[in-house]
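These are the structures in question, set out in turn.
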Structure 1
């Protein structure tokens, strides 16, 4: 600064103007730097949230939008979250990595869309474990993750997890036994795909956003998932039968934030966000699928004429025995990676017993 202004007497009038502009620019830059040194204190924070659900889905309408608004209010307008539903910012299977890399600040998706990236968390989607409803499964997952503290999710700030609870088979042709399932092309991801393969079906990996078109065109002939997709994703329009298989399925969702972005927030803002997270986890997220499932079943059967098929006790036992080795394989796979597979499985089973009694 002194070097710029010290010889002002020798500078022409135009030169003086230029030097003053330069000086003011430098001062503004310095002021800006000093203002950004306090972990975003006193500044507004704009966060982009990516997810794959349609803009009309309850995840967007009942969870994300009210949650974002509550965070804005709790932080006195400091934090503003803009949601990008329907894969408009990132594809479903790229959301977690997109958050890690800062393409999105926050992301909501399924861990199972990138199978193998979250080996410990696969414990919460294993077949053969009974969850009475989505509340039970969500409580098991959130508490279990806190107990196990797996390294695989420590590269982001995990805000909450929640689940679908148990799911069923939705098909174009009736499935009453394993023979009906053999060779049937069914949309599935993660451990659900492995489970179907164990039962003799042909799993086809794709997101829910792709499933309606695939079913309508006959690319696949069924889907394994929670009842809610029959209405939320309108798949009752392209399937005809519901085979109840409560022992086959559970999908774990995450809401997570870029770690650098989280660490840039001041402690008071972080505490405010975590308080809102806890409230929405308990009051909205854990029961979101239970409410959807009830409404969707009524819509699918009464308005779309879908038929419900209950497996016989003998057939249920046959299916259950067929998928049981997947749990053993899970334990062995984790052990081979230097992780405690039995601990993870036992944690899930113990918490499932606990919360099945509470909910």
Structure 2
């Protein structure tokens, strides 16, 4: 038995509370190395792991190998890691990702960070209701990886290393165990050691500009009490900086397009008109390295993103009320919706967003390509 400790803390007034999170591994009767206790920075909140897919060392090891193996694609050239590169917080740097067909896909590649929290509806449009389901869809999609699951299972079963790894992790090799393994590897992709996290733990102080940006990030503007704000927290929860987890609270129409040009978004899943144009609020963790931005990658820089909220918001029937009412100017006579942030406030918010970059996450060997590190297969 061994333990790996992670520290988490939050500053409350002048008190710093330290919480220890511990992975505890022990071997059960079947030989699986169960993650008996698996806790994380408590400020992230509660999470659940499916009872039929417990986190084990074996399942994570298998999932990591599958994630980086192009054998999952029809032409054996495209791996999950092609669209989700660790150095880019598991995005790919493209406006629209490209798979086996060579055609640009419909959406920008989302970061695979802290997936155990936030909305339990995955992809920009929420079309997958579990990480296991999310893992299989790209494999079968004709333009992404283009594989037939039966053919893929047969191909994997002919490789001795995979025979051993699947036997150790799940006892059998099939589409379900493929999905479970990929999902479990993704559950381990936890980013919680950025400068912002270190600030929360009381280990460092933010610069005056970063702290000003943090306060703007956390504030909804209220001119009645002279409170200026960036309105960011209304869609990006405070510590995780992702969408809220209740029902579809993690989805929003942030004014990218008018009614005439509004994409379906969540409507494509629920068929509710109130959901037309709503997309998943992504985590802002490591946001400085995940450009371009939005579901279609239309903004190349963080400066363009902030400019959108200052001058580019389009009216539509489902536009978020929190965006409509967020204005730092009192009694604004303009019909144009805008945060009306000052230039120095925009700079401060972007400065704070850079404190969300977790260099240890971007270089963690546990998340890296096992084929390149020469690690043993079994």
Structure 3
């Protein structure tokens, strides 16, 4: 049973739990305690150290800003105004609190606040749907559009929108890059003649891709009810991120062992059979390496693209909070930063797990 559990935690990328499982079974006590200290206790200690440095840095910036405000009040209005400002800051009143880098506790509070807002907005949505259900039935019978909830999306809704956009862009990247990479990889002539296109377009900025896609999509969807901001966002994400998969697919296909290709010829496999039964299975490790990079790049450029395309998502959330400038805006931005990082890490773990499922090398 323990061996199966160890294989499972290794497979899903949680191998650091292996020493705990072995120690619970009484195996090599000294060795496993040492591994626990290295793989679990040391990382936890680094997290505590990170939080401590963060707290100290936030306090230092708070004091700098507070002292600046007190000195400014003294220079402009005198000692009495400076004393009032000092008392106001010490009292914790929101109106005079320095808006600097937030502390861990402030970020935690903002996280719970965003979750609370999500529950309130969800309740409003349900109430709106129930209220307009009968009216929408009548409108549908009359051939009119249904009334939809137009309130602001919650933070959780925006996470969902960003995930939907990045997956749509990722699928677009796969549909373009993998078939194109296979075709180019099978022909040396194509590789030498098309390589310049890859080298020129690969480093192009997401902003440029967004503008190009915007020109095309706005022309095609003019005077239509299609959600063009979503289309622009996911196409831009796909075009920005597909190049790693394209390059790795070309490399994987072009470096397939010639002996395997010769065996396919001896078996008289057709072109399609050769691709699906020989070329793609042999190229999978490199292709999946490209896919992992593509998904990481897609998630990374998504924030900038959503911001510029005004598409509801984490990018627009960050920009709105920055523009808002409220006392808790900075801490909400930090919450979004951690969410973006954690989701990016989880997406990479998912891709790694899928790669292990389809890979011939089970080690």
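Quick note: the coordinates plus some simple rules give every number you see, no bench work behind them. Note that this is a predicted model, so its numbers are computed, not measured. Cβ atoms are built from the backbone, for glycine too; each structure is taken alone.
Quick one: distance in nm of label points 7 Å out along Cα→Cβ at positions 47 and 343 came out at 4.2 when computed from one of 1, 2, 3, so which one is it? Attributed to the structure labelled 2. Using the calculated result 173 for volume of the Cα convex hull per residue in Å³, pick out the matching structure from 1, 2, 3. Of the options listed, only 1 reproduces it.
Here log10 I(q)/I(0) by the Debye sum over Cα atoms at q = 0.15, 0.32 Å⁻¹, for residues 311-350 alone was calculated and came to -0.45, -0.96; which of the structures 1, 2, 3 was it taken from? It was calculated from structure 1.
Assuming 2.8 is distance in nm of label points 7 Å out along Cα→Cβ at positions 287 and 319 as calculated from a single structure, say which of 1, 2, 3 it is. Clearly, the read-out refers to 1. Have a look at 1, 2, 3 and say which one yields -13500 for helix-only ellipticity at 222 nm (-39500 (n - 2.57) for each DSSP H run of 4 or more, over all residues; to 500), as calculated. Label of the source structure: 1.
Starting from the value 18.8: which structure in 1, 2, 3 was mean count of other Cβ atoms within 10 Å over residues 63-70 calculated from?
Values: 1: 18.8; 2: 21.6; 3: 14.9.
Among 1, 2, 3, the structure yielding 18.8 for mean count of other Cβ atoms within 10 Å over residues 63-70 is 1.
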